[in-house]
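Novice: Following are the structures in question.
What follows is calculated from the coordinates using simple rules that are stated; it is not laboratory data. Here the structure is a predicted model, which is why all the values come from computation and not from measurement. Cβ atoms are built from the backbone, for glycine too; each structure is taken alone.
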Structure I
Amino acid sequence: MKRKFRLGQMLATIGVLELCKHKHIDLGPLIDRHVSGDWGGVDELQREANDNALKARDTIISVYHPHGVRVLIVTDAERSHTVAMLPHEY
């Protein structure tokens, strides 16, 4: 899988860590999808914003639904860090 951008430091919120622990979710495949340009379940507007952010150095947001739970993966514009979080933690 080809990486389209740098993730920087990878972080996860308490909510995502608890979700992963209780539902046995591996974030690795979701992070791989994110960094390869598979934005998951974002709407068309966010998909276009993410595609443009690859060139314009803006924030990139992906949405995935492991076990039916919505998880966001957000990479900051500077590409210094990426955070996996639940929507209410954004």
Structure II
Amino acid sequence: QDMVDFADGISDRAAGERLHRSLQGKGAFRRFKNELYQRHPDLISLWHAFRDARARRRAVEWLRDEDLISGDEAQRFLDENPEPALP
């Protein structure tokens, strides 16, 4: 879902459509990475930041759901660490 959301979020519609097409069928992860690295190297660092922010969000939500941190702590972290803005 992160790759789809990233492709949806970038303002370059042609790049977004190419990234979406890369996600169809078996081998989607490899095709997405190839498309990104070969045709859109300017988006690589943004993709990594987006992916990492999503992973942190899921980790914090899991900690909250398991009552290992409070809802307030989770929300504070999420507020202080937003996903990067996509171009």
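Novice: I, II: which one has helix-only ellipticity at 222 nm (-39500 (n - 2.57) for each DSSP H run of 4 or more, over all residues; to 500), as calculated, at -22500?
Specialist: Comparing all candidates, it corresponds to II.
Novice: When relative contact order in percent (Cα under 8 Å, 6 or more apart) is calculated for each of the structures I, II, which structure yields the highest value?
Specialist: For this comparison of relative contact order in percent (Cα under 8 Å, 6 or more apart), the top structure is I.
Novice: For distance in nm of label points 7 Å out along Cα→Cβ at positions 34 and 50, which of I, II scores largest?
Specialist: II
Novice: Say we calculate distance in nm of label points 7 Å out along Cα→Cβ at positions 2 and 42 for every structure; which of I, II gives the highest result? Display every interim value, and only then the final one.
Specialist: Details: I: 1.9; II: 2.4.
Structure II gives the largest value of distance in nm of label points 7 Å out along Cα→Cβ at positions 2 and 42 among I, II.
Novice: Comparing distance in nm of label points 7 Å out along Cα→Cβ at positions 10 and 66 across structures I, II, which is largest? Before the final figure, lay out each step's value.
Specialist: Numbers: I: 1.0; II: 3.4.
Comparing I, II, the top value of distance in nm of label points 7 Å out along Cα→Cβ at positions 10 and 66 belongs to II.
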